[in-house]
Structure 1
């Protein structure tokens, strides 16, 4: 085993799949498959000896399931169908990206090391970093010339809804935030977490078990109501329709937006259109820039905008783009995000 490579243990009951996944992983010279196992029981036996940086495991296996959702899997990816194809290459590239990100993060934080967060004072006495004080780095995204320079059209009004866009690193981040939410929070929360179809229903159920509020996968026609958190399905955009008595969810099986379905951008645009300055939007850890431009529409309407800080992000992609285009008012560490959602809103 090379000490310089990220070490991976692959667990799957299919020998064909173990071989295929291992080959996809080892296409990248920075990754190394140090072992495989045919089910969770054998995987547990090998863990003390192999001590991998990352484990890739199937959700459903004989003897002992992966139980990944219940036990806190960091992320999810659909299995390749096999054969040399564009689909196989796409999944392989995704897998390599995720393993690199999580493997490096695990190595950085091995031994329970922590990262200090920057902070300044907010109006309620709690400390968060203001977006105007955000630190730019050499790896900053270049400003997109066609993105608008925005100033709010009005002051923030009473907060009626909270929208969250999140991607890589999101499952564990949401577990931490939702477990700490105030059970008396009145504002409904809509979430787009980039996740393959078939995972989001059980993921929402796993969040429901640790959150003081109701959490469920969004369905067509769901009512947006206080005390409810709706998670976008893994294969549909979510939009809002405001009716005289209530607002409801519509699921849209349309094209990818910003490379994703569901897309945080679609959600944020719908929030801006329907709630305007009576909304709060949060953009959190994730690769790319989905939602970074569209959160600017909420900022334009006078809504409250928040980004997760760089130090606590697994990938500082989506939040960074929004921050660097000056669409964000508050930058908050993950450990303080639950409290921020409750204290920065307006009632």
Structure 2
């Protein structure tokens, strides 16, 4: 190729990049221009649904367009991940992804349908969610120590529910199995809501789940809380000890949810989305609703979320290998 041809090609590339950037800026100035799909990977009634609707309500108000929450349950959130990853990269399809999809699945499965690091762009870390260990009231235990003692006498006969194989509740319970040298049997569900339904009905004996979905049942006396799987106590259940205080500091399960969009979404639109979402999350009414159920409103830059996301993937990868959980 001649020098003039190479220069012409370079000029065309630069012009194309400039036009693309200007187009992205122009799009961001009018964004959103149509209803926003806010997708989560779990059924209605669970924490992901509650967070989507609470944040989405304020997002609609600030963005001037309706926000339609879509619950695409199944495969631990990967059905929803595929749906958003393949959507138009125009900022109108958002995914409220949990730690399982973004940080666990790459370590749990030999093959995943979505490479989250490559196929998603981070927008903001939205909510932090402590996990609680709860039991059905019929189980004759009031402390973690008593639960472990009972599990030793009933090896493999205590059933614990999770919101799906490979999620935070599953790994928290397996961490307890390993730390206490006990064997409890995993019963996975397609989301927190059906898991809690069966726990309330006594079909399973215990679970680790996000605090917002469990708190109403604890306050109503329908479930008994034993511990919180974080390094400090919760403001909504200050009397409840941590797993570390119960003697199992290895069992640390701080769940979290972050908003991502298809990777090809123009950066100016990602920045505009970040602005709208952070304002939505930090709005007093949103914070009050989230905090009242024990969730922790966050909201921050896309860059901070990306660093956190990668650090969590590394941390949980080590835990998954140590615990020895592997899914097909």
Structure 3
């Protein structure tokens, strides 16, 4: 049985006090725009007028995908395990930005087709060495989906034990934009052709082939159409694990920094199971992958950055983190009109 989560909207009893504090800082009301919105959201999540960010961590889930056999990505399968090892040695994009912004990094083997046994720096939560090819059968069994959700929640609990109250999530898995495109289509109703993009670098012909493969996979699907069935049939181990992690983070009232196309698809899936999970989400950026903007719009999300990024790994969320810091510096550091000799102005 898939574990259940207790996810409720933050208690809004404190909301008028937070708004009053923000509106009485020594500035024209609303003049710090999105920073004010972020401060309100974080203060509501933490239920305090003095919120704080503690020990941010990025959890990077990695897995391989059976659909890669159909030529839906130019990235060879072995790149997944090679990149995982690269993350543990430092020097990848995610390593650079984690170091810059003071993030811890957890690299999780959710289902990579490689034996990392005994390798330092890789957390073994492997479910299987890659999903099945969903062109012909379900990518994973219901039991595997349940295990992914549980293990995603487990890694978040480890971060909480280490003192973290803000987490970002990333992924690595050749072919995983195919899974996310199908989730996007099935969970939003947006036409499939608008959900399918270049991934890690397909040309126009490649994108058309990818679309045809995914359309055929949809035609072959004989499931019941439930959220969990769609997640299992078309998903990836790293993606389902991220969904479980996001739900656990929301249950524990953590701040969730959402990365690009892949992690937005995971938040979308999570929201179909527990709508209030989005109350805990801050969207780092709008990426360059086709369909990301439409998926964000479907979630009612307002991304902080638009830098043309499409690397994944959690990089867009991490790069956006200083904006959260600025929002809390505003709330906790600016003086109030009530305590200064400055006449309140609008």
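Every number in this text was worked out from the coordinates using simple rules, so none of it is lab data. Since we're looking at a predicted model, the values are computed, not measured. Cβ atoms are built from the backbone, for glycine too; each structure is taken alone.
Of the structures labelled 1, 2, 3, one was used to calculate volume of the Cα convex hull per residue in Å³, for residues 38-213 alone, giving 213. Name it. Clearly, the read-out refers to 1.
Among candidates 1, 2, 3, the computation of distance in nm of label points 7 Å out along Cα→Cβ at positions 246 and 278 that gave 1.7 used structure 1. Out of 1, 2, 3, choose the structure whose coordinates give log10 I(q)/I(0) by the Debye sum over Cα atoms at q = 0.14, 0.19, 0.24 Å⁻¹, for residues 150-261 alone equal to -0.59, -1.04, -1.43 when calculated. Working through the options, I get structure 1.
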